[in-house]
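Pasting the structures in now, so scroll down.
Nothing in this text is a laboratory measurement; each read-out follows from the coordinates by a stated rule. What you see is a predicted model, and the numbers here were worked out from it, not measured in a lab. Cβ atoms are built from the backbone, for glycine too; each structure is taken alone.
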Structure I
């Protein structure tokens, strides 16, 4: 299923869109440099970091108040030594058993984060996935948030 999605993107994206994605930095800071933003693991690109591993990421936070990461699509937050670690989840591909779209709102002044869920039209998304030629299973998994 993942390969089909990559192949679909390759065919649908323009050269300039692919270049824009390729040029994105692997890490970014925000909130005046207080927060580190990465897609997966702070030092090992593509490595999954699950909620039970968040505390191990403390070593990457000496220079930051918090870390925001994703990749697993599992919404979670924790605080270690007053440092925030959060995965906001996934708007369209949650993997934590809750099919609702997941997102987070981070207040960089107070270092507080609110985790949210909201309904979206999964039936329509599933239909568009099938119409787009992607495997039906890609859309079916959305109903269970898996």
Structure II
């Protein structure tokens, strides 16, 4: 059953990176959702929320070609306090821009190789992201218990 977590666009490698990164985020006290639509129409690979309200975005890059084809990653910084790339060991870390943090992940876990620079979100933006996060999480949980509404 698809609850909005996997929509068929992600490669097996990207799914493994996301799984490992989310496991690490959970161990660090963050809750996360995948494929979150943002107010500008972009879709963030992973958005994580800390108990203190800190919002992280993790952009998954499964290959060199995936990174080189992405011209929108800088736009995600406007929607989070910290922006990270998550890569597998098949992607050379030195090609990843220093303006973002860096996570090395596989399907079992992840490690932060470089912390992301912090920048505070505007209160209105924080509220908008929090509402989208909460709505997406609640809708996905609902679909788990009621996958066929109206039946």
Inset, instruction - Identify the structure, out of I, II, from whose coordinates P(r) over Cα pairs in 5 Å bins from 0, in percent, for residues 38-77 alone was calculated to give 5, 19, 29, 23, 14, 6, 3, 0. - result: II
Legend entry - Top of I, II by mean count of other Cβ atoms within 10 Å over residues 94-101, largest first: I
Inset, instruction - Using relative contact order in percent (Cα under 8 Å, 6 or more apart), single out the structure from I, II with the greatest value. - result: II
Inset, instruction - Figure out for me which of the structures I, II the number -6500 belongs to, where helix-only ellipticity at 222 nm (-39500 (n - 2.57) for each DSSP H run of 4 or more, over all residues; to 500) was derived from the coordinates. - result: I
Legend entry - Structure with the greatest value (metric Kirkwood radius over Cα pairs in Å, for residues 86-125 alone, set I, II): II
Inset, instruction - Supply the structure label, taken from I, II, corresponding to distance in nm of label points 7 Å out along Cα→Cβ at positions 22 and 62 with the calculated value 3.6. - result: I
Legend entry - Per Kirkwood radius over Cα pairs in Å, the highest-valued of structures I, II: I
